[in-house]
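Enquirer: In structure tokens below, several structures.
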Structure P
Amino acid sequence: MTGHSDAPPRPLTARRAAALAGRCRVPGDKSISHRALIFGLLAVGETNVTGLLEGEDVLRTADAARALGAQVERLGDGVWRVHGVGVGGLREPTGPLDFGNAGTGSRLMMGVIGGHPIKATIDGDASLRKRPMRRILDPLAKMGVQVLAEAEGGRCPITIRGSDDPNPITYTTPVASAQIKSAILFAALNAPGVTTVIENEASRDHTEKMLAYFGADITVVPEGTHGRRISLRGRPELKPMPIVVPADPSSAAFPLVAALLVPGSDVTIEGVMLNPLRTGLLTTLLEMGAKIDITHRRIEGGEEVGDLRVKASSLKGVDVPAARAPSMIDEYPILAVAAAFAQGETRMRGLSELRVKESDRLQAVADGLAANGVTYRIEGDDLIVTGGAVKGGGTVKTHLDHRIAMSFLVMGLASDNPVSVDDETMIATSFPQFRPLMAALGADFA
């Protein structure tokens, strides 16, 4: 399977749209989809998953789970079955594990492999090879994982040998990162005794919720003002459980903001995850004056979900606190687009983490705003956008980043002139149905 970055670029242009209307369901949550496959691998027996995101990133995690010994079958649209081998039962893969563009899949699987006495090489496309992995490898090394080979600066391709008896550790994460925390917890599943992860700033907690759901002995208590202390007792037998993957709030962000910006729009997005550690964008848009009603709240697969009814709104600029960043780290590009149409200034604080995403996302957002006549400035790690009418007319460099591509296509639906992106191919990593779904609501892409 070749990476999407090998495909020739396909430019795409968005034009000002008439009112968007209708109901839609965006793809399953990417974070939960990766974890559903990993928990299926680590449980003994058969785990059934519905609503799995079938984007390229998640399919790479499915391939890796197969290479490590699980039987992984697609039964239908978003319906998958994983027959797992249990904690301690992984087999050594015969070749490198190619994660394409998937930062989450590669980092979580390093933790899974780290808790087993096997050797594996983790690799990916040109974009993944640029992303820092040292922050994952450092705590794993404390647990007894050996790094046998790595590219410069702790980057992929990385070959590790896991431990047959990982050390239980107590580790304070240097930044709020669900990936660091999850990698440690996955390695700790095969460690004797209790491993503790301390976060000074809480990051998304899907791994902890799913560990509890699959029968692990895990406790989570508050730590300081915003933090958490997570303790996991190793060597549980994880029981297979059915998983319903809720709709991804990061993908819902695109039709949601489009409906806010295009005059006269009225769109309902169904079954969106409402985990409070993922709803930073929703909180921010409501502060900006967005008309969003949340209905039919319910619990699916251990997570709260609801339907979002969104109507066109006139937005005003706000100050977004740095403490909110972990709950909306992937949504800043689309928030910057919303801010471009809002009255006044929007200041987004503390965006250092955006510099190490699929691209330097902060710079890519700034360049895209500039190309379309939007006034902005960067002060330290803060992005300040001055809103109003958006001229548009620019072509945005996506740097193989799906969220940059989708964000600026949304801009083009409400700007005075069309907005183009240099490539749409990588949108398939997270949201393969983006174009047809948006077109069904009334978007004009060509």
Structure Q
Amino acid sequence: MNDRTLHPESLMMSYGYNPEWSEGAVKCPIFQTSTFVFRSAEEGKAFFEVAYGLRSQKPNEKLGLIYSRLNNPVLEILEDRLTLWDDAEDCAVFESGMSAISTVLLEYLKPGDLLLYSSPLYGGSEHFIQHVLPQFNITVARFKTGQGREEIENIVRDSGKADRLKMIYIETPANPTNDLIDIEQCKNIARYFSTSQHEVLLAVDNTYFGPLWQHPLQHGADIVVYSATKYIGGHSDVIAGAALGSREVIKRIKTLRTFLGNMAAPWTGWLLLRSLETLKPRMETQARNAKHVAEFLKNHPKVEKVYYLGFLDEKNDEHYALYKKQCLSAGAMLSFDIVGGEKEAFAFLNHLKLIRLAVSLGSTESLAEHPATMTHVDLDEAEKKELNITEKLVRLSVGVEHYEDLINDIQQALEFVKVEELETA
């Protein structure tokens, strides 16, 4: 029964772990150790030869544990289970989402290379790409959500480094606007610029949808990255990240991870194993709640517009077909433009009681924030305007509370928003 033919939510309870290994413990214990004992010097030699790439693993050769910066039972079980949702061959876990993202970029980009990325991105990713990578003589070029293939290809050509394009990095749905990017189209662009000497890889940040609502590898992505802090962790009590893909791709990422030393710790891994068992029911509840909240906001006179994928219409929205092809749910993230600006947005945020005023997303508790002055403050004003990250934009991450209580909290907070034209009407 313990094989990949079962549904992922069933395998989350046991896949990769045998209770006989740990005195019959039904749950994997925390292997809180820095190093592991070899049965012989010859065994230690063999383990290190493979770990450092001096030779390939022999058929039927079982590799043991060396040191928790290289491998640890908790993390290996966690990585096995994370592959199930995305149907990936391998996974590497990290101590934060940014460590996963930065390791992926540093492994596959070298001085003189070009990175093409979508905008908007999570603020930390955008900062690393715009301000850190150029210090390594890596050129970056961006395209906006909504641009077509021809426009994107021209951006690459206009950079003057089309022959050095090594990776396309996208986040879809985009944070915080919920704009969609066509993963398959981006892979076709990557293939177009690939040569016999090098393949252009496509990496997708899937944090906004978690491993349940979108599977980028099935649409052509080579690498999927997550801030596992979000839906995977789901309780606002752990910081972690993950990267998934083929064995060949992840092997390179794991090798650099070894020397950067940003592998997740055993306690982090254990918390994520715990969270994976409830991932599906949590995310399903959050998606249902978000639908109710979005419908309430859509009809409120103090709300101009709601950015929620569930409102895409087949007749009126060009991205509807992409949504149906690529997404398995409308998700639990939504943003809305409040009538007014920063003053009105802050009045709303300051009077929430049940919903917490905090950044992050995907947790059991609902969270609200102001992207323009918080998560995306690093963008210049022209970029914010171009990407519709305005002073009136509020982002909500919907949790597992009862949706009626969430709506009541939003309703009472909106009462503190003073809108002149409504008052005089």
Structure R
Amino acid sequence: MKSALPKVLHPLAGWPMLRHVLEAAARLKPAKVIGVVAPGAKAVAAAFAPHPTVVQEKPLGTGHATRAALGQLKGHRGPVLVVFGDAPLVTTATMRNLLAACAAEKAAVGVLGFRAADPTPYGRLILKDGELEKIVESKDAVGAERDVDFCNSGVMCLDGALLPKLLAGIGNDNVKREYYLVDAVAVARRLGHLAIAVEGDEEEFQGINSRSELAVAETSLQWRLRAAALEAGVTMTDPGTVWLAADTKFGTDVTIGPNVRFGPGVTVASNVEIKAFCDIEGGRIGRGAIIGPFARIRPGSEIAEDVHIGNFVELKATKMGRGAKANHLAYLGDSDVGAGSNIGAGTIAVNYDGYGKYRTVVGTDVFIGSNSSLIAPVKVGKGANVTAGSVISEDVPAGAVAFGRARQVTKKGRAAALRAKLASRAAAAKRAKNKK
């Protein structure tokens, strides 16, 4: 990946790719999940939490990595599913199909395979009389084996009771002197046990070993997420331009315009309209709200029912009460805006003084005039009116009118003289610059 970030922690739809694998596995309700990590991979081990991890001290192959987990599997008699942290598109349903097939056939080893459009880079699954006879690596395929398009995904199910014997039978008589888990097929057959292969969709088995492969996987996952949202009752004007996070949640009858991005942690209730070019992350949007166009909702924001957030309005850690409106060109950071209140264009909640961040509290049914600055910490009481262009640095009582701005001074007939003075100053500055 050419990155300081471990491969399996690179993000995919807002989650580290490893989390996609863990979430898919968790839906199977496994007795235990064990992570196998490299020495010193503290960040990867932390990403497995609360699941235990074991360290593969030397990179001696997938069979060796599985062997490192044996201590955590002591006494386990059920199936053991082996999946890879860099294959985040494998679904729970496909894993469940493999487990069910192994249970039904009483297979010692089960392998997930797929029909490859181009099988050249993959190991081939060679079947005989419906059983998995062997797995042939691409470079070792000869004759008719090269024409086989049923390929190995690497995802395997192994009988927990037989696992120590299967792993003990895997040798390292190969060029790399590594222990390959795929050799468990040959070991199982040698011990008189059944090995099977179960077919899945090629799209699910995209491994990620580069930034370009990460981008391909992102595209695949986005279309999967979009399809699920559309099926659940979401309307998208241009689905290909809507970018979702893995945990984005929608109610029914949500409408999304083009070029909208959802970061992690977003919940959208029913009957919400999100217009074009919005960016939403870490927030809740209530029923009937209208968002955008060109709105930005940052983490920690909560938008109640029937709220309007308009063009070029940004919220950060802000709560908007029912029916509140901020329709134009406003920044509301660390704020509470009461139900029915109106925030005028150009309003800023001045939440940061260079050292700390403070909250602005606006009560219900408040009117904040355009181009106002609310210097936190400050409170504006219920039903108050802040006139346009005000700088408010003190609390405003309920029902009060507040304004804080310089008094206008008008000098009649002085515009021409001022223009002449400004033109003369500009000309003198230009002459001085030319002399240099």
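Just so it is clear, none of the values below were taken in a lab; they were calculated from the coordinates. Values in this document were obtained by computation on a predicted structure and should not be read as measured data. Cβ atoms are built from the backbone, for glycine too; each structure is taken alone.
Enquirer: Out of P, Q, R, choose the structure whose coordinates give distance in nm of label points 7 Å out along Cα→Cβ at positions 134 and 398 equal to 3.1 when calculated.
Expert: Value 3.1 for distance in nm of label points 7 Å out along Cα→Cβ at positions 134 and 398 corresponds to P out of P, Q, R.
Enquirer: Which structure, out of P, Q, R, was mean count of other Cβ atoms within 10 Å over residues 30-37 calculated from, if the result is 13.2? Numbers along the way, then the final one.
Expert: Values: P: 28.1; Q: 13.2; R: 17.6.
Corresponding structure: Q.
Enquirer: In terms of mean count of other Cβ atoms within 10 Å over residues 14-21, which of structures P, Q, R is highest?
Expert: Answer by largest value of mean count of other Cβ atoms within 10 Å over residues 14-21: R.
Enquirer: Who wins on relative contact order in percent (Cα under 8 Å, 6 or more apart) among P, Q, R, i.e. which is largest?
Expert: Values: P: 19; Q: 16; R: 8.
Biggest value here belongs to P.
Enquirer: One of P, Q, R was used to compute percent of Cα pairs over 30 Å apart, and the result was 41. Which label is that? Let's see the in-between values first.
Expert: Working: P: 41; Q: 45; R: 59.
Derived from P, not from the others.
Enquirer: Hey, another quick one. Give the label, chosen from P, Q, R, of the structure having the highest value of mean count of other Cβ atoms within 10 Å over residues 38-45. Intermediate values should be presented prior to the final figure.
Expert: Values: P: 24.4; Q: 11.0; R: 14.1.
Across P, Q, R, mean count of other Cβ atoms within 10 Å over residues 38-45 peaks for P.
Enquirer: While we're on this one: As an exercise: helix-only ellipticity at 222 nm (-39500 (n - 2.57) for each DSSP H run of 4 or more, over all residues; to 500), calculated from one structure in P, Q, R, equals -10500. Which structure is it? Kindly include the intermediate steps, with their values, before the conclusion.
Expert: On the way: P: -8500; Q: -10500; R: -6500.
Here the read-out was taken from Q.
Enquirer: A value of 15.1 was computed for mean count of other Cβ atoms within 10 Å over residues 54-61; which of P, Q, R is the source structure? Please report the intermediate quantities before stating the final value.
Expert: On the way: P: 24.1; Q: 8.5; R: 15.1.
Only structure R yields this read-out.
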